[in-house]
1. So helix-only ellipticity at 222 nm (-39500 (n - 2.57) for each DSSP H run of 4 or more, over all residues; to 500), computed for just one structure, reads -15000; which one of I, II is that?
2. Can you say which of I, II returns 27, 20, 13 when semi-axes √(5λ) of the Cα gyration tensor in Å, for residues 21-140 alone is computed?
3. With P(r) over Cα pairs in 10 Å bins from 0, in percent derived from the coordinates and found to be 8, 29, 29, 19, 11, 4, 0, 0, which of I, II does the value describe?
4. Just checking, which of I, II has the largest value of relative contact order in percent (Cα under 8 Å, 6 or more apart)?
5. The value 3.2 for distance in nm of label points 7 Å out along Cα→Cβ at positions 69 and 133 was derived from one model only; which of I, II is it?
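Nothing in this text is a laboratory measurement; each read-out follows from the coordinates by a stated rule. Bear in mind the structure is a predicted one, so any value in this text is a computation, not a measurement. Cβ atoms are built from the backbone, for glycine too; each structure is taken alone.
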Structure I
Amino acid sequence: MTGKDGLPEVIRVMIVDDHAIVRRGLQAYVDTVPTLEVVGEASDGQQALARLRQWQTMGEPLPDVVLMDLQMPRMGGVEATGAIVQSYPEVKVVVLTSFGEAERVHAALAAGAAGYLLKDADPDEVVTAIRAAAAGEVHLDSAVARQLTRRMVSPNVGLSALTAREREILTLVAQGFSNREIAARLAISERTARTHVSNVLSKLQLSSRTQAALLAIKEGLIPPPG
């Protein structure tokens with residue numbers, strides 16, 4: 001049943017975060033808002049999708065909005081958001097995370113997120129984002145929106161175009177580590193390491209690992225050879 005504003009009289013919310021204390025805190029606050037109701041939770045993307053499939057199979061109503069963390073084991077928030085948007089287009093996803101890097105924002109929005117909030121957002125802003133998503137609108141944290149605006153007006157060049165992880169990858173490349181060694185050192189797959197290296201070279205408009213090493217030395221990321 002919908003109200004005069006076109007929103008459900010009670011917006012059903014699902015919370016997905018790998019930290020139980022975060023889920024408890026969000027639920028405690030959301031449940032104090034008369035027009036919102038937490039109907040379920042999950043500790044990662046895979047569990048969230050399993051819960052949605054279970055509700056659908058049992059003929060139970062799906063949540064209207066999912067509050068989604070980004071950094072989670074097994075399946076992170078960006079992948080889970082894409083899967084939810086594709087399989088359950090009526091379910092809106094609002095990303096709620098500790099990270100505000102522009103690349104993460106772009107990835108989440110490209111996956112279909114209807115909102116992006118940082119975890120230090122005011123509780124009232126969380127409610128605003130949930131209601132906006134339920135109404136088919138997109139709500140961005142004000143700091144994130146400013147960052148995206150700056151990025152559009154003045155695109156990053158050089159090292160400023162890299163994420164923190166990509167700067168770390170560049171440093172390891174410059175130190176002579178292979179993709180396999182980088183993968184082992186960072187506890188990621190070799191394929192992921194190879195993708196990171198490719199992204200770094202592409203963003204810096206470099207054609208070889210040697211050029212990357214020279215740039216890292218020039219920018220002071222590593223000392224020049226003795």
Structure II
Amino acid sequence: MRIALLGGTGDIGQGLALRWAYDTNHEVIIGSRDPEKARTKAEEYETELDSRGLDKSINGFENAMAADRANVVVLAVPPYHVSDTVESIADRLDDETTLVSPAVGMKSDESGLHYHKPGAGSVTAVAAEAAPEDVPVVGAFHNLSADRLANLDVEFDVDTLVVGDDADAKETVAALAEGIDGLRALDAGPIENAAEVESVTPLVINIARYNDGMHDVGVKFS
């Protein structure tokens with residue numbers, strides 16, 4: 001499987017890239033609006049993996065070129081860039097490409113972070129509205145600590161909730177998630193349920209803020 005992480009130079013992109021490269025045999029591609037930045041970050045990730053005895057090739061491209069080469073495209077970009085990023089790569093997507101949205105809209109005040117629900121109902125829905133009609137969109141990886149993902153010395157024992165309207169696409173993303181050691185994927189229903197899933201993220205961050213020793217807190221259902 002070829003996975004393109006658009007915005008793969010950022011925190012969540014870095015974490016997912018390193019975990020998939022370290023824990024699986026999937027091919028990881030880094031995308032960015034700036035291809036040179038993508039290549040530089042890809043080299044940094046290769047260096048990190050090499051320091052752990054893993055010879056893994058990671059390539060970096062401009063976003064559209066990265067998407068063109070992938071089976072699964074992860075929108076590892078801020079929520080306000082989701083729509084324009086999808087539109088910029090739309091001609092590189094087809095019904096055999098799965099588009100994944102981990103972004104969450106949030107706003108902050110002195111009390112903490114709060115879910116900022118977009119007009120479409122969720123950021124996953126924003127991605128689905130921007131995507132070509134035949135391209136399946138899945139929401140996943142919303143509630144994970146980017147720092148914990150990127151630290152390969154840290155073990156995982158957390159869940160990620162998966163939402164989507166295409167059963168096969170959800171199965172694909174769930175399998176990719178569970179390829180990361182210690183990460184379990186749970187089906188949370190259709191995209192209509194994405195707002196409930198995304199809104200957990202500011203809650204988790206607020207818990208980390210107000211409780212000592214919980215900087216990398218995650219969610220586990222039982």
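1. Matching structure: I.
2. Computed on structure II.
3. I
4. II
5. II
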